[in-house]
Each structure stands twice: as C-alpha cells, then as structure tokens.
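Several structures are given next for inspection.
Taken together, the values in this text are just the output of simple stated rules run on the coordinates, not laboratory data. Everything quoted here is computed from the prediction, not taken from an experiment.
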Structure P
Amino acid sequence: MRRWVSSESYRAAVQELVAARAAAGLTQRDVATRMGKSPSFVAKVEIGERRLDFLEFVVMARAIGQEPGALLGAIAAKLGSQIDI
C-alpha cells in the first residue's frame with residue numbers, strides 16, 4: 001500500500017498549493033510566518049515529507065491569500081474523478 005503523501009493525487013494537490021504561493025509572490029518563510037509555523041513545516045509539506053490535515057490546509061490557504069474553498073475547488077477540478085490515495 002502506498003503512503004498518502006507519495007500518491008500522484010497528493011503531489012498534484014501540493015503542486016497547486018505551491019503554484020498559489022508562487023503566484024502570490026510569497027516565499028515559504030512568508031507563509032510559515034503567517035501560519036505561526038517554522039519554515040521547515042512549509043518546506044516539508046511542499047516536498048511531500050509531511051501531510052497537511054484539513055485544518056492546516058485551511059490555515060495555509062488563508063496564509064497564501066486564498067479562500068480555502070476556492071483553492072480546494074481548483075485542486076478538485078485539476079484532479080478530476082481519478083484520485084488515487
């Protein structure tokens with residue numbers, strides 16, 4: 001059984017978070033500061049060493065300047081119906 005963090009779907013979701021962060025002109029350090037976390041927290045999420053739980057996703061989306069529901073919708077649209085876990 002594959003680990004969740006290594007699934008293609010999870011990597012695609014994280015790529016959307018990274019793209020949103022980059023589009024906002026923010027660094028990992030900027031997002032970490034806004035979240036009240038260490039920069040290594042954001043780095044580990046972005047490289048797939050750490051999985052975000054639902055509430056952390058909400059906080060990270062807001063730290064990036066995105067509405068969590070809209071960002072989740074964009075991720076879901078990108079993934080389509082074929083989601084591997």
Structure Q
Amino acid sequence: MKDYIEERVIGIANYMIETKATVREVAKVFKVSKSTVHKDVSERLPKINPIMWEEVRKILEKNKAERHIRGGRATRMKYKRIKEEKANAK
C-alpha cells in the first residue's frame with residue numbers, strides 16, 4: 001500500500017474517533033468520496049491498525065443505527081423550509 005493512502009486511512013480514522021463523524025462528514029472534510037472513506041475504514045484500516053479499527057467500527061455501527069433518525073430530521077427540516085418559503089412568497 002502506498003504511503004499517502006496509509007496516511008489518509010490513519011487520518012480518517014483519527015478524525016472519526018475524535019469527532020464521531022459520519023462517513024459523509026468525513027468525506028467532505030478529506031475531499032474524497034464516501035466509497036473511499038468506507039473502503040479505507042472497513043478494508044484498509046483493519047490491516048494497518050486493528051485496535052483503531054475496533055473504535056471506528058463502533059462509531060460506524062452507532063451511526064448506522066441512528067441514520068433513520070437523521071434522515072427523518074432532514075426531511076422534517078426540508079418541508080419546514082419549503083413551507084416557510086411559500087409563506088414568505090405570499
């Protein structure tokens with residue numbers, strides 16, 4: 001594995017552990033795709049640092065368990081914003 005990939009994997013893992021961020025949030029910060037972040041933490045990290053991978057895995061599981069809540073909140077905010085825009089247009 002190339003050095004820059006290994007450095008990115010460790011950086012992503014550290015960021016996830018420190019901030020408890022989702023894959024989408026990490027992808028934005030590191031300017032890579034969600035697929036790259038997921039591959040880094042699920043396939044590459046266990047080979048590089050299994051201890052760190054355990055911590056990241058717990059965060060991923062927690063985020064997966066909570067994603068329906070975040071999705072519902074985002075939908076509620078979207079329709080609230082649409083309703084406010086319609087009210088302001090009148």
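Annotations
- Structures P, Q, by relative contact order in percent (Cα under 8 Å, 6 or more apart): label with the highest value: P
- Structure (P, Q) behind the derived value -20000 of helix-only ellipticity at 222 nm (-39500 (n - 2.57) for each DSSP H run of 4 or more, over all residues; to 500): P
- Source structure (of P, Q) for Kirkwood radius over Cα pairs in Å, computed value 12.9: P
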